[in-house]
Structure formats: structure tokens, C-alpha cells
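Each value in this text was obtained by applying a stated rule to the coordinates, not by laboratory testing. What you see is a predicted model; the values in this text were computed from it and never measured. Cβ atoms are built from the backbone, for glycine too; each structure is taken alone.
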Structure I
Amino acid sequence: MKNVGYYNGEMGLMEEMKVPMLDRALYFGDGVYDATYAANRKIFETDFHIDRFYNSLKAVKIPFKLSKPELIAELQKCIDAMDSDGIVFVYWQATRGTAPRNHVFPDCEPNLLIYVVESSLTDLTKTIKLISVEDTRFLHCNIKTLNLLPSVMAAEQAKEAGCNEVVFHRGNRVTECAHSNINIIKNGTFITPPLDNLILPGTTRRHYLEICKRIGVPYCERTFTLDEVFDADEIVVTSAGTLGVRVCEIDQKKVGCKDEKTLRKLQKAAVEDFISETGFVPSFYDKL
């Protein structure tokens, strides 16, 4: 298939799949999700994404029935049904179930939705532009919930400004981006915000910390300010499909781009891990 849609065991083209009108995702955003990339029909960093998904389920008390191996098998089934051996985006979500609209938890079975489409990784040789936006989201940003309207609005604001992403901040404290994590490099040290309820525990953020330990790049997890971002040697945005892309501008001001040696060392290690796990070599790899 050119793309794959899946709902509670039924599989077909995404355009042909239907979701019940009483699925609680439609009224409350009552569900959680996760997403990653696969190549050569192999999911990248499967365990970390699956663990984060189950952590989100636990946080919102959704009694999901499938075990981790069973969920992985369903994801793999969808990936194997794709016509493509190249890079695909893999998304899955669980909602509390299908029941008449009522704020309290219903007595019903959770629903599982999966979709897989052809995609690509962000070219890490390019740079991106950001705008800064006050973070007015709720206080459970560590849960990968379906309630993403503030992030959607911020992403649209960035698009209208001719930028690729936003950098959220609460006062002067930087948290994350609309759909990514933000990190900085200063004096050769990779700095990332600490995990708490204000940021998503990004798998690529975790990956970069593991890379730092492995290749000997100093690192620390601490809060940092907008002033520190503007003064950083490099600003790095990370997500599952963005294995560490460089930021060159924030709020129309030139930033970073002062420590290419450290940045490229980290980017290259991240891409090499992707290649090692999936066997797929991105087209931009030789340029790093």
C-alpha cells in the first residue's frame, strides 16, 4: 500500500479508514500518542518510543490492553504492508475508548490507531529559523497527549513569520519547541533542559546525551534562559525526524553557528546510529 491506516486491528488505506463518532479523541483529546521513523522496514529506537508511550498511558490512566511486544508487532505489521522500503513516518495513538460524551472515565476498551506514510529525515546540513513564543500551555507537557492546540497555533505563528519552529519560554526560562526539543552548545558543552513537567522527554534529546557520553563531549542538564540561547555557540533542535538541526536565526536575529566542529561531531554520530540500526544511509550523510 502507498500508505497504511489501522484502527483496532482493521487495516487499509488511510483515506478509507473510519473512526467512530464517539471516540473520546474527538471531544476531549482523551488519548496519548507517539511517533518515530522507520527505514528498510526497521523502526528506529523502538524501545525508547514504546516506553514513552506506556509512560504517557500510565500518566492519564488509560487501561491499554496490548503488551509492549504485541504493540510492536502491530506497528511492524503496518510497516510491512507499505510498498516502500525507504524512510517512513510511523504514528500511533491510544484513546480511552468509544462511549457517549461524558467527562468522567467510561467503562470501555481503549482504541488503537496507527498510520504509516512515506517521509524523509531533516537534512542536517541545512539551518532553520525560529521565533520566540511565551509558553502558555498546560503543566503536563511531559505527557505526549493529543491536546496539541497551543503547539499547533504556535507552529502556524512560526510559519506566518517565515520560520520553521518556535522556542517556547516561561518568562525567561526556555522550555522546548512546538514539536521538538531545543538544546544549546556553549564552550564545547552540550546543554539541554532537565526533564520535568514542562518539557517532553524527547527520544532524540536522550540520544544526544548518550552520544555525548560515548564520544566524550561534555554535557549537562539544566535550565537556561533566552539570553543564553541568543549567546550560545550553537542552538540545536532535536526530534525523531530531526536528528539535531542547526538554528541560524531567532526573532530575525542571527544566532549560533560558532562551533561547527562540536555540532558536526554530534550530528554525524546521531546519523551513524540511525544507519547502524536501520541500514539506511540518508542522502546528506556524506556532507556532514
Structure II
Amino acid sequence: MIQPLLLCTDLDRTLIPNGTEPESPEARERFRRLVANPAITLAYVSGRDLGLVESAITHYALPRPDYLVGDVGTSLYARVADDWQPVEEWATEISKHWGEEGRARIRELFAEQPALRPQEPEKQGRFKLSYYTATDIDPDRLRSELSAILSDAAIPASLIWSLDALDGVGLLDVLPEQATKFHAVDFLMRKLDLDHRATLFSGDSGNDLEVLTSHIPSVLVANAHPRVRQEALARSKEHGFEDRLYCASGDWQGMNGNYSAGILEGVGHFRPDLIPLMAP
């Protein structure tokens, strides 16, 4: 009998092969066969909103997940038949930290920050404010300066910076303090009555780091930016979770470790009992 697995994965440049590196042939099909097993609960954990996730599922012929964490962790949906149902317990939980009033106040506080440029309206969310930054900015210094502003205003928030190397831009998401990808995955684990031994996360970018360097077993796909890999390794060591992070390198079952091939490699590392489900 196969033990259950909650398989959580980022989409862009993790499961979706929309980076510059090549995708291993058949990797997505092998991923599809893996997640078709009833022992596996599949969750997409993305910065995309629901509509953009649906577009990606169609365009890239992705398997439909059981759960969708969208908007960098600030929305959560369960799939019921072919429909999406918001998980209201999650919205209730994160709304305690700041609602419309807090969101408006943050937008006002950050309006005059020269390092920030608001992203398009469709990229904003009910519990998310998103900005563009320069790529060569010091993200630690930026977070420190903005955190001080939020602290003075008594607004608890998380600041998630990542680099979109493909488009040549830095991305900053401002979220309620307990509404990151990590908190959403942790909430989903508790909702399904699972622990970290029955969970695996995969990602590639800065907004995945909080999960990648946590107690949750995680895989960093081989096509991740070297800067993200370096920071993930350093932070996981600092937190004492080196054994919970696996960096895909390729040369596993004839695949290159990029995108879905990296996810499969990580599954094989943490759950070797599932390797037969991923056979070519």
C-alpha cells in the first residue's frame, strides 16, 4: 500500500517549462502518471491568480490539481468535480492580519518609494500588493527599509522578493504576515491531517525560499537561478534543515533535472517507494 503524499509545486519555471533551459522529453508525461495515483494529492502553489493558472493548465496540458494556492499564498481553492471552491477558512485566517484598510495604508506608505513601481492592476490581489524593482537592488536592504516603515505603522506583513531573470525585473510582493506560500502549504498540511513526512514542495525562485528552507521536504529544480540555489543552501543550513532540501542536478533516470524532471528527481530522493510510478 502506497503511503499518502501531498505534492506541492510552484508553476512558472518549476513545473511549467517557460525558462531558457531545455525540458526533458517525456518528463511532464511521467509527472502526469505519478500524480494520477490516488495516494497523491496534488497542489499548485503559484504567484498566478486563478485565471492565469487555468490558462497554464490548458496551454501546457498540465494535470488538474486537487488544490490551488494562488497569488503567492494569499488565495486557496479546492477542486470539487470540475469547479474551484474557495477555502474560506484560509481567507478568514489571513484576513485577521490586514484587510482592505491595511492594504490601502500600505499602498499609501509605499507610494513615494523610489525603488518600487506598482505592478499592473490585474497582478494585485485582495491580500497582496505587488511591485517591480530593479534587478541589481540589494533585496535584504530593501526588505529592512520597508519593514521599518511597516513596523512604525504597526502593520504586520511579509515582504517576498524574487528575481524574474527571463523578463529582467525584480518582483516584490507584500502579503499579510501569515499569508506566504509557506503558511499556505502548512495550512493545507494541517487541513489534510498530514505532516512534513507526507509532504513535498518544489520550487525555483525567491518567493519559494521560505518553503525551500523550512522543515518541509523540498526540491529546488536544476534550472533555478544560481543566486536562489546559493541562498537556499545557506538558509537551510542556518535553520538546521539541510536534510530537508534537495537540489536537483540531472542525470537521474536519463533526465536533466529541469522543471518537472527536477520534481521527479526530488520525489525519487525523498520517496524512493514512488520510483516505480515514474518509470519511462
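Where is mean count of other Cβ atoms within 10 Å over residues 117-124 largest, in which of I, II?
Working: I: 16.9; II: 13.0.
Greatest value across I, II: structure I.
On mean count of other Cβ atoms within 10 Å over residues 45-52, which of the structures labelled I, II is highest?
Details: I: 17.8; II: 20.5.
Once mean count of other Cβ atoms within 10 Å over residues 45-52 is tallied for I, II, the winner is II.
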Structure with the greatest value (metric mean count of other Cβ atoms within 10 Å over residues 53-60, set I, II): I
Value 2.8, calculated as distance in nm of label points 7 Å out along Cα→Cβ at positions 13 and 93, assigned to which of I, II: II
State the single structure among I, II that was used to calculate Cα extents along the principal axes in Å, for residues 85-140 alone, giving 50, 40, 14. I
Label whose coordinates, when P(r) over Cα pairs in 10 Å bins from 0, in percent is calculated, return 7, 30, 37, 21, 5, 0 (choices I, II): II
